[in-house]
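Nothing in this text is a laboratory measurement; each read-out follows from the coordinates by a stated rule. Remember, it's a predicted structure, so these values are computed and weren't measured experimentally. Cβ atoms are built from the backbone, for glycine too; each structure is taken alone.
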Structure 1
Amino acid sequence: MGGFTLLSYPVQKDESLLSLVAERSRYMLPIGGRFRVIDFTLRNSVSSGAVETIIFNNQDDDLASYVGESPDENTSQQHKVRVVPFLRSDADIMHQAVSESESSYFVLYNGDIPSIINFSKVMEKFLKTKKKRMLVKLSINGKATMAHKVVITDKKSLLAVIKKSVKSQDSTPNYFEMLINMLIHTGITTSTVDAMVWTLKSVNEYYMLNREIIWNSDISSLLERENIIKSRIKANRFALLDEFCFIRNSFISDYCYINGTVENSIIFPGVEIGQGAIVKDSIILPFVKIAAGARVTNAIIDESTDPADERPNVGINCRVGYDEHLMENGAYPKHLHSGLTLVGKNNHFRDGIFIGAACYVVSQSRESYFTADRNRLYDGESLLPL
């Protein structure tokens, strides 16, 4: 045995991001114009010198397939990645995953929220102390916090508390937090590490973080300079900017087709924007198709998971969102406000549909709501599951 493994665990499920995490884990949430959150998790592990990343996932999604596709030089032979389904608090699953690892030490941290952390220096400090456990406080903007606990432990100590957890795991909503607290209570040394961490407690925070990753020069230059973080969202061609395309103050990823106007927006891989369409102050997630003449304003259009589907997600002359920043969603005012509209993934709206400001449309085929006599969703309204 030798080296250390980064053990990533998920946050407790909630509705703060609405449909953005209804059918996928936070790990698989698209972020920063061309990545998913898991790409940041792997970046933290690789940059810290971990020999392995074990990812516990509490959602049945495509995470294992995603991290297994197109491995790059940083996450292939030198660095092992395992995804372990953890849909309920099962100490046996945890025990088996840790037992199978060849590492001597483990770093436990909440890896399904976007973060930029390098544990290498604090790991060196831990090894010099010759202690069995260390609590690492994250220093965010120069202030250390206990809001996000990180623990370094040797394998023997970790396996011991996993065995003890069997008796009490049913009484806690978050098994991993309980495990970390048990390690802390057995006696522990402390240290700090500089970090950038974003908890994403609303759809609006998600919107703002995407913009920050791209337009904050400290973050964007770090990611470009390191050349560690890699995206596995399909991007095997350059963006195609056609004759009637106009782009201003926007991020356009690879593998896009743009023949309309894009202003102050973020366009993920695989997006198609037709002639005369206008996308303004919006985030368009992977493989969404916006037809000719459509207008998307102050909105998030979630991804289309079947790139081969030729149907537009936003039909000809549709209107999604509006430049009205004082409106909040009637059903979820704390999670969706400031006029921001959220359209869940795999929706396909026919031509001429109007969706107002601060609207929320759940994922999967809610276009049937709209009929010949009903083609509008008014400001603040929602289309929820049937």
Structure 2
Amino acid sequence: MLFYLSHWDWVLFKSRSDIADYLRADGFKICSITPTNKYRKSIYESFNNHYEWKINRKKILDIIAIIKLKNIIKNINQNDILHIFTLKSGIYFVLASIFHQKRYKVIVSITGLGYLFSNSKTIKIARFLMRPLLIYLFNKNVDYLIFQNKQDLNLFIKYINFKNKSSIIRGSGINTTKFELKEIDHHRDEVKVLMCNRLLKDKGIKEYFDLSRKLSNSKNLNFFLAGEIDPGNPASYKKEDIEKLISLNNVNYLGNINVEKKLKDFDILIHMSSHEGLPRIVLESMYVGLATISNNLPGVNEIYDTNDNLYLIENNNLDDYVKTIKTFPKDNLEEKIKYSRKKVINKFSTDYIYNKFKEIYESIL
């Protein structure tokens, strides 16, 4: 039996539910452990069984949730595999394992180092104080770590002095069959610019509004922001913050959108996050066919080459974004899109990630 664990049902819904479908079709039985809210239906449809894990995501550390998780993981038997997604979920698991004798194999996929490795002084102190305990617990309870880029791997392996197995699997799987593809219109004057991600302070939301102001005199440019406020994340904007930013800038707020169906309606995607493993919106944008302009993040620059419809900006330099947008890259764009689509299918699709996961499952049993 395989168990997929996350502190947020969106994580198991987005791409992992597709992988669960593949696993079940291949004869695996797979169970989910997560809180369920908005994505309850998909979770119940994609997994053979489900354990409801109650957790308050607004808390940095929910002690009651750790106790509840301890009681859930008692149901995992010898020869089972527990695959955990996100560092936060991994930390909850190892803390829950303090009073639990592990008899099964454990994999943790770290999709980004997130809040624990932010530059907040309080978090830096907490990170220092927690380190001895995390070194002991991760080495004792985790058999395999998966990262999305080399920088995260090197930083976290050193931080917890990890002695067990680890590897890099880039991305979490794009189900390319679900996406509607963009057709290039060389005669259209309007250029639609989009930022699409959760409305968190480390995702570059403020910088995006600054960028829109710098280009406010460009009549052919229309700026759009898509994404949800995440009240369970300490770094999330509040509703009134976003409303104020919208009122002061020439940006159209769309709320949450169906990326698979709507991404094709835009021309340029802007990604200004300060840190991530490998942002799936970048891969989705490249595949759909937008000119994709991203901050030069470790996960992004490791997949980049000059043949892509991907353009990198150093340190979120606004002037460089302006220059790239003003010279909206149309030359060879269709050829670049074809190249990127082939790369996404071959290296970042659900099929590819599923096979990588399956190899690891078979290797540790």
Structure 3
Amino acid sequence: MKHLSLSLLLLIFSAVAFAQTNNGTTNIITTAVPFLNISPDARSGGMGEAGVALSPDVNAQYWNASKLVFLEQPTSFSLSYSPWLRNLVPGINLANFTFAHKLDDRSAIGASLRYFNLGAVDWYDENQTFLGTLNPNEYSLDASYSRKFGPNLSMGLALRYIHSNLTPGVTLNSQQTVPGNAVAADVSLFSTTPTQQFGRDAIFAFGVNISNIGSKISYVDGGAKYFLPTNLKIGAANTWLLDEGSKITLALDLNKLLVPTPPIRNANGDIISGRDDNRSVVSGIFSSFSDAPGGFSEEMKEISYSTGIEVWFNNQFAFRGGYYYENPYKGNRQYATFGAGLRSGDIEIDFSYIVAKQENSPLANMLHLSLGYAIDGSKKPEHQ
């Protein structure tokens, strides 16, 4: 267990828990509950965190709920687990359970439970007096509905309840801290187009997901409120069908946080560049495209990129690779990913691994494990 003060705990877990900053000047956008933007499954985890336009699977509940209606099997489940930031605080892990069910050929529902365990942390005050051990944790509970609007187009809506208990039983500045609670929604779109490319059958897919549109969250009654990590994700994926069971997919996602960029302030706290970031959720979303102190060039730096490749052989074995890039001025997360998948009947097992670019990065040597199960609706029970 690490010996951390409360202020450092809040800094790590409610602001930049998974960012890797450089040693120069930065202007990082921070939010509460950043675990909501951590990739939950090993398939996209092995493809540089690209997933908004990938071929549908049950974990579309996170990436783009509108894809669920395109699932081949009527009912699917997935359980994923990832040890997280083991170089920072031992015991941190993310677990995710997802369920999807097609109501008919035009509609589907989904649900998921995501649990983020932040480990056991010893709490010391400024005088290094031991005050106890904290066991902070966060979770979200989701439900979604997706519907087709034509043979190749669908839209989805997901609703989310968020609970963040970072400082259980802690008093801060004579005020008792409380668990933070919030509600949010995702709005998504997905289109898929069969086509011919280079003399082969191919599928081009496009997806958009605006996630975590919701209320601010607070950890003290009547205290400061923090933005959720509202995020815009736009992506495309192109799949070439090599034969009946083999295919290659290339994917690209662009991500941008839709929350205010912190302004530049002088020693007195007066804004000298940028705009006041203390505003409503709606205002924060719309102004996030034009409020960076550095203007358009800084706005472009706030876009991160996820690229990935997936190769399936005989519809049984998959190999994946990818790269995630975030501008050094905005967090500097840069890493390669690798992954593999094995499918046997209705069961699929996936694994992914992160190789961080920066030396001593807390993201180095991270992994995801996923286990999926699909119920084949075409199978009929045998008569006794």
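To which of 1, 2, 3 does the computed value 21.6 (mean count of other Cβ atoms within 10 Å over residues 43-50) belong? Matching structure: 1.
Out of 1, 2, 3, which structure matches -12000 when helix-only ellipticity at 222 nm (-39500 (n - 2.57) for each DSSP H run of 4 or more, over all residues; to 500) is calculated? The correct label is 2.
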